[in-house]
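Visitor: Below you'll find a set of structures to go through.
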Structure P
Amino acid sequence: MSTERRAPLDRRRVADTALKLLNEVGLDGLTLRAIARELDVKAPALYWHFKDKQALLDEMATEMYRRMVAGTPLDPADTWRERLLTVNRGLRASLLGYRDGAKVFSGSRFTGAVHAQHMEETLRLLVATGLTLAQAVRAATTTYMFTLGFVTEEQGVEPLPGERREGFDVDERARLLADYPLSAAAGAEIFTDYEKHFEESLALVVEGVAATYGLD
């Protein structure tokens, strides 16, 4: 009989295992049964910690955010523009670290107050420019939702960096749309060079905030 002591099963360990398995099987293949096998426990043991898959996704999103915060320190000297750029670049980088990362994150509810400090600091910085709290919330959430949507679409084409789903060949798309030359040529802009596309588009959103609210 093995005398090796197994690490205690808790929410954090289950979420960590689920995130590792996510990169192998994707969101559709991520089941409580598969996670239990990975942990070498019976599936009912997980229900002591998570009532269903959505509860697990909430904890996974929370752990993803913890890691993002740890890897994206905020500079108190940031301007409001720098802050919005920093947090959204950090969010995208974090989501890209997991297959279907944006789908896991989207619509999930944080299981604690892990997000509150970053949120408080960003809102305080925006309010200090003269925005009302409501305007500050719109500025922050609009850029956040842009990033989440962008990465969702990006991962629909490239599930992980270096991978590319079948059916997204730009040249083949151009041939199929040969009667629509602008749409055909647009494929190279839509489905390649996501880093450049993201930076340009995020800048458009941030400058839209500046123009709408009259910020310097």
Structure Q
Amino acid sequence: MPHFRIERRHLKEGRWPVAGIDEAGRGPLAGPVAVAAVILDPANLPRGLDDSKVLDAEERERLYRIIMAKALCVSVALASAREIDRINIRQATLAAMCRAAAGLSLTPMHVLVDGSDLPAGLCCPGEAIVKGDGTSFSIAAASIIAKVTRDRLMRRLGEKYPAYGFAQHAGYATRLHLAALATHGPSPFHRFSFSPLKPGGATNLEDMPALEA
């Protein structure tokens, strides 16, 4: 289970505030990547935090509300499908991490980033922690905020483009989603640099007409 020991060590050594950063939505064929940065209150930590991937949707929503009420500050940044297509998914995610950290109302002295990449251009020093969303309370909180934010965005996108079923699969390459692409072609919110949407992808979709925005 995630814990707060890493953050407390930095606090004792004079590096505070500490922010946790995590993303949601690197793998889907459509929609943005959402990145959250969270600074928790050491004196008022939410209970039950965990990696968002092991929580069901109802529990994520419940914890989202608790985190938003108890955290010292929260920031969310998005990397759009067009940004992903322009600079690739890795670089777009790292850029959004920098924007999320910079958007916090408290300037962090240290950040904990989920994964193996520490973005260049962060507003402060930091460290990358592999499987950090299952290790650090702050990263786990960020994973929940990012996931809930992105799922809500994809539901709204599904209302605008109901043919794709975004509310059901959040843009991932499910059979339902691929069938909708085969019938309707891609929307303006699809990632054209991702297979099977890119030229030469596993499924030939490059000749499909794109829907109007």
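Visitor: Please state which of the structures P, Q yields 1.5 when distance in nm of label points 7 Å out along Cα→Cβ at positions 69 and 141 is computed from it.
Guide: Details: P: 2.0; Q: 1.5.
This value belongs to structure Q.
Visitor: Quick check for you: by FRET efficiency 1/(1 + (r/R0)^6) of positions 37 and 189 (r between Cβ atoms, R0 = 25 Å, to 0.05), which of P, Q is greatest? Write down the numbers at each step before the final one.
Guide: On the way: P: 0.05; Q: 0.55.
That would be structure Q.
Visitor: Of the structures labelled P, Q, one was used to calculate Rg and Dmax of the Cα atoms in Å, giving 17.9, 58. Name it.
Guide: Q
Visitor: Using distance in nm of label points 7 Å out along Cα→Cβ at positions 21 and 125, single out the structure from P, Q with the greatest value.
Guide: Working: P: 3.7; Q: 1.6.
If we compare distance in nm of label points 7 Å out along Cα→Cβ at positions 21 and 125 over P, Q, the biggest value is for P.
Visitor: So helix-only ellipticity at 222 nm (-39500 (n - 2.57) for each DSSP H run of 4 or more, over all residues; to 500), computed for just one structure, reads -21000; which one of P, Q is that?
Guide: P
Visitor: Can you spot which of P, Q the value 2.3 was calculated from, given it is distance in nm of label points 7 Å out along Cα→Cβ at positions 133 and 165?
Guide: Considering all the candidates, the number was obtained from Q.
Visitor: Same structure again: As an exercise: relative contact order in percent (Cα under 8 Å, 6 or more apart), calculated from one structure in P, Q, equals 27. Which structure is it?
Guide: For relative contact order in percent (Cα under 8 Å, 6 or more apart), the value 27 is produced by structure Q.
Visitor: To continue, here is another question. Match the computed value 0.50 of FRET efficiency 1/(1 + (r/R0)^6) of positions 53 and 85 (r between Cβ atoms, R0 = 25 Å, to 0.05) to one of the structures P, Q, and report its label.
Guide: Structure Q accounts for this read-out.
Bear in mind that the values in this text are calculations on the coordinates, not laboratory data. All values derive from a computational prediction rather than experimental measurement. Cβ atoms are built from the backbone, for glycine too; each structure is taken alone.
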